[in-house]
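Alright, structures below, take your time with them.
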Structure I
Amino acid sequence: MFVKERMNKNVVYVKENLTLAKTLVTMKESKHRRLPVVNAENKPIGIIDQRSIEAVGSAGFMFSSTKLADIMDTSFYKINESTLIEDCALVMKENKTAFLPVVDGNDNLSGVITSYDVLKGLMRLMDIRGEGCRMVVKSTDVAGLAGLVARSGSIKNIIVDGENTIIKFDSANGDEIKERVNAQYDVVYFKEL
């Protein structure tokens with residue numbers, strides 16, 4: 001799954017020459033606390049958040065004349081829309097951010113993605129809410145496990161996590177598959193969803 005499939009495409013953004021007062025109005029109307037800042041070519045050049053504007057205001061800056069370009073955070077991270085969602089999660093974790101502007105191949109702003117969007121994407125990849133069975137097996141023999149499950153079930157996903165393999169599958173006879181797998185491996189968790 002790619003970032004472009006989970007990002008918010010109806011992005012609210014502000015231009016670098018906008019005043020703090022007008023930016024606060026945009027934030028209030030759109031109900032966003034953080035916005036990407038773009039230049040005249042629609043390329044992201046910074047991030048502005050409500051807390052930064054309030055901090056500047058308490059320092060005596062004039063809201064009606066101070067421009068975003070004077071106070072925006074220019075040490076921000078952005079991500080390409082063709083990045084895999086799991087790589088996006090890694091970028092967010094490593095950079096301790098929950099918000100990324102998304103750019104297209106020409107570095108133009110095409111959306112934004114939040115940690116909540118990424119979480120929903122990862123849940124979809126794992127088919128958390130879907131029907132079927134989920135089994136955790138203490139083994140990394142993916143081919144062997146897949147072969148045992150595929151005899152009677154349709155595999156939806158397989159994830160190797162350390163010394164465990166998590167298998168999600170559709171089957172009317174999940175208990176039978178569990179017993180077949182447990183005869184060769186150690187099934188440590190099983191649930192029909």
Structure II
Amino acid sequence: MACCIVVSGPPCAGKSTLARALAARHGWALLAKDSYKEQIFERFGVGDRRWSARVSLLAWDLLLAEAARLLVTGADCILEGNFRAAQARVLAALAAMDGARFVEVRCSAEPQVLLSRYRARAIDGSRHAGHVDLEALPELARELAATPLAVLGAAAVLGCDTTAGVDVGGIAARLEAVLGIRAR
């Protein structure tokens with residue numbers, strides 16, 4: 001039975017760090033929304049916040065289609081991104097398929113820590129310019145004030161507070177216990 005780990009949470013909560021470590025630990029395919037998005041930027045160019053949001057929609061479509069293809073073939077995978085309601089609906093349909101187990105790892109941190117990390121990342125040049133992070137900062141502040149989205153609804157959810165950093169080993173051990181798997 002295929003396993004799908006969904007690593008969710010707001011920007012700068014440690015999703016990418018955790019997802020990459022889990023993928024390496026288990027040898028599973030990692031589908032990260034920002035990786036798709038950056039490939040699109042490379043091909044079609046960088047624009048304003050509106051363009052970045054449109055590219056995000058396409059990146060999500062590509063990621064979720066690939067996830068469905070992998071799961072149907074019985075392949076395990078890790079999905080990583082800041083999931084919204086539209087993606088949650090698609091994931092719910094995937095999770096309802098026979099033959100796949102889903103677990104969500106919901107990363108979070110104190111809002112002021114997330115904003116501080118986000119501002120630092122936006123100015124340090126480590127991200128692709130297409131993300132237009134400084135333009136998105138007001139949107140992020142509003143999003144952090146809202147109730148977090150339960151991507152998989154009532155499915156298994158492991159919460160992890162990354163305010164003090166990402167405890168990859170601890171989170172991996174909890175996840176492996178839930179799924180009944182071991183690192184390779």
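Since every read-out is calculated from the coordinates, none of them should be taken as a lab result. What you see is a predicted model, and the numbers here were worked out from it, not measured in a lab. Cβ atoms are built from the backbone, for glycine too; each structure is taken alone.
For which of the structures I, II does the calculation of volume of the Cα convex hull per residue in Å³ return 113? Intermediate results must be reported in sequence, preceding the final value.
On the way: I: 139; II: 113.
Traced to structure II.
Where is distance in nm of label points 7 Å out along Cα→Cβ at positions 70 and 174 largest, in which of I, II?
Across I, II, distance in nm of label points 7 Å out along Cα→Cβ at positions 70 and 174 peaks for I.
Each of structures I, II was scored by FRET efficiency 1/(1 + (r/R0)^6) of positions 22 and 94 (r between Cβ atoms, R0 = 30 Å, to 0.05); the highest score is held by II.
To which of I, II does the computed value 35 (relative contact order in percent (Cα under 8 Å, 6 or more apart)) belong? Walk me through the numbers before you get to the answer.
Working: I: 19; II: 35.
The correct label is II.
If you rank structures I, II by mean count of other Cβ atoms within 10 Å over residues 118-125, which sits at the top with the largest value? Going through I, II one by one, mean count of other Cβ atoms within 10 Å over residues 118-125 is largest in I.
Upon calculation of distance in nm of label points 7 Å out along Cα→Cβ at positions 86 and 110 from the atomic coordinates, which of the structures I, II produces 3.5? This figure was derived from II. Structures I, II were shown, and semi-axes √(5λ) of the Cα gyration tensor in Å, for residues 46-133 alone at 29, 17, 11 was computed from II. A value of -17000 was computed for helix-only ellipticity at 222 nm (-39500 (n - 2.57) for each DSSP H run of 4 or more, over all residues; to 500); which of I, II is the source structure? This value belongs to structure II.
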